[in-house]
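K.L.:
What follows is a group of structures, each given as structure tokens.
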Structure I
């Protein structure tokens, strides 16, 4: 019998993939959301965490974005 898990495919650059992996490793085992790492830039995650990942990436981008003083 085959076990199937629903997932969302994510393709990103290496720094964003490392951010997602670090978010996953910071959680307890029962809350980990990465289903499978395919390579350095591709992974499957559980669908219910997609919005959380998007918001954390946006927060990260806001922190590292430089705005020229006026």
Structure II
């Protein structure tokens, strides 16, 4: 299965922000992790629709996986 990797970060205030390295400018934010992930899914769909409407090429996903490594 291929798809876009999404990075979700927690900020100092406890909220969450998400972005994708393959889709510059495509972001989402929320106070709730699950909502942030849901909003990012919607943002990706809107972002790709806009790119199609503008005639821009849709970038191929470049990531082959993502890992959460334990802190040393």
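K.L.:
Comparing structures I, II by mean projected area of the Cα convex hull in nm², for residues 22-61 alone, which one has the largest value?
P.N.:
On the way: I: 3.1; II: 2.9.
Largest one: structure I.
K.L.:
Work out the source of 35 here, i.e. which of I, II gives that when relative contact order in percent (Cα under 8 Å, 6 or more apart) is computed. Before the final figure, lay out each step's value.
P.N.:
Numbers: I: 35; II: 27.
This figure was derived from I.
K.L.:
Distance in nm of label points 7 Å out along Cα→Cβ at positions 14 and 54 computed as 3.7: which structure among I, II? List each step's numbers first, then the result.
P.N.:
Numbers: I: 2.8; II: 3.7.
The read-out was computed on structure II.
K.L.:
Which structure, out of I, II, was helix-only ellipticity at 222 nm (-39500 (n - 2.57) for each DSSP H run of 4 or more, over all residues; to 500) derived from, given a value of -12500?
P.N.:
On the way: I: -12500; II: -10500.
This value belongs to structure I.
K.L.:
For percent of Cα pairs over 19 Å apart, the calculated result is 37, so let me know which of I, II that is.
P.N.:
Details: I: 37; II: 41.
Of the structures listed, the value fits I.
Each reported figure results from applying straightforward, stated rules to the coordinates on display, with no laboratory input. For clarity, every value in this text was computed on a predicted model and none was experimentally measured. Cβ atoms are built from the backbone, for glycine too; each structure is taken alone.
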